[in-house]
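Take a look at these structures.
Values in this text are rule-based calculations from the coordinates and carry no lab data. Owing to the predicted nature of the structure, the values given are computational and were not obtained by experimental measurement. Cβ atoms are built from the backbone, for glycine too; each structure is taken alone.
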Structure I
Amino acid sequence: MLLPTGLVITGASRGIGAATARLAARRGYRVCVNYARDADSAAAVVDEIRSAGGTAVAVQADVGTEVDIRRLFDRAEALIGPLHGLVNNAGITGPIGSFVEAETGTLRRVFDVNVIGSLLCAREAIRRFAAAGGGAIVNLSSVAATTGAPGEYVHYAASKAAIDTFTQGLAREMAEHGIRVNAVAPGSTLTDIHATAGEPDRPARVRKRIPLQRLAEPDEIAEAVLWLLSDAASYVTGSVLRVSGGF
């Protein structure tokens, strides 16, 4: 893959997505910063990238909505040119708690965003990668896909297990077309996802479970994502890279 190249990152206004956008721009990618609602945070990421000499645009789209996904990719291509990369980062957990207490609307929304959204974004990207001669997709999974997250968000864990299977199957299907598909499975990371889920102090609670005895910084997850996108990982496809401090 020749740089600079166009890269769409969903859910990139904060957390791991924002860290990935900033690092990708430093590596020479032209970055589309997707966001659903937080226009100010997305604009701040774009401004930071541009101030450092990089190329970035912000595009609003709800990846749980198919028409928004088509608009996102159309707009990204119009603003930053041909696309060769996609990071399916957008994801939600819903409130922390017992599975039997989870509302049906929460379950549907988690799967719409985390699973259906990632599938539809990948499909849209692949249609464009084919014309560009190849590309790379990195899906954001989670260690919850293998732990099951009992008592916290079993439904979220199930959605990430679906991402793992999707990654492996799509990678094998797309290999002959020059499109690599991988996933990164972060462990607990210092983002606002914990507060959004209703337990801002969760990092302190789970830290002792982690062999490295700390949570990940978003930049550490971003490094793994960028490696999988890069030519340094040219023989890697269908892999789920666990970035979890040993957990």
Structure II
Amino acid sequence: MPRANNRRANQLRPTEIQRGFTKHAPGSVLIKTGDTHVLCTASFEAGVPRWKAGQGTGWVTAEYDMLPASTSERRRRNRERIDGRTQEIQRLIGRAVRAVVDFAALGENTIQLDCDVLQADGGTRTAAITGAYVALCDAVAFGRKKGLIPGEPIREAIAAVSVGRVDGRVMLDLDYAEDSSAEVDFNVAMTASNQFVEVQGSGEGATFTRGDLDRMLTLGAKGIRELLTAQTQALAARARRRR
């Protein structure tokens, strides 16, 4: 069965990273991966949570949610209680981004990452990680310009992508239709130095071999290297903020 837009099995969806998407946040990125669109903002706060106070180190944390009309059926807002899926995803985003941060160099400051899915077509959590890193870079640049960050807290870049086996074929960057019918589904986060930070995967009513796993990780790493290039290009471009 051909993929949407005749995409090859090893091909990412078209990816766009737009910095400065909103006016007020120090870091603000709209990332589009195909029909998945995620707004990632990074807010800079002086001070850290009470449990980290006095240690001379900073903190990075993340929240994630999907807007009610981001899917074909309206999704209720998480107002009083965060559902298990949302909690799992925002923890994943926080873990992934913290893996590339030097908290001592950040000083006693907190960067809050907020990832809101505007439109979902699979791969929202991986797009959120990729976009959140760029938003983090802009928030750090803001803090350094203000003289609030003592060092360079970002060690290296990080990005993430989905990969899976669909109809017996290993495929990169699954859209919703592919993800919902996948026999095996993985989310992979990796740094610019080719270090894996997170590998989440499971068989969906099927098993997979060591060879399948190796092929999926190799394909995921290929896609992440392309996303790292897209991040670099976005950060090299001048951010245009709305006025």
Which one of I, II has volume of the Cα convex hull per residue in Å³, as calculated from the coordinates, equal to 113?
I
If you work out FRET efficiency 1/(1 + (r/R0)^6) of positions 43 and 155 (r between Cβ atoms, R0 = 35 Å, to 0.05) for I, II, which one comes out largest?
II
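Where does the value 20 come from, among I, II, when relative contact order in percent (Cα under 8 Å, 6 or more apart) is the thing being computed?
Values: I: 20; II: 23.
Computed on structure I.
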Figure out for me which of the structures I, II the number -13500 belongs to, where helix-only ellipticity at 222 nm (-39500 (n - 2.57) for each DSSP H run of 4 or more, over all residues; to 500) was derived from the coordinates.
I
With percent of Cα pairs over 14 Å apart, for residues 139-178 alone computed per structure, which member of I, II shows the largest figure?
II
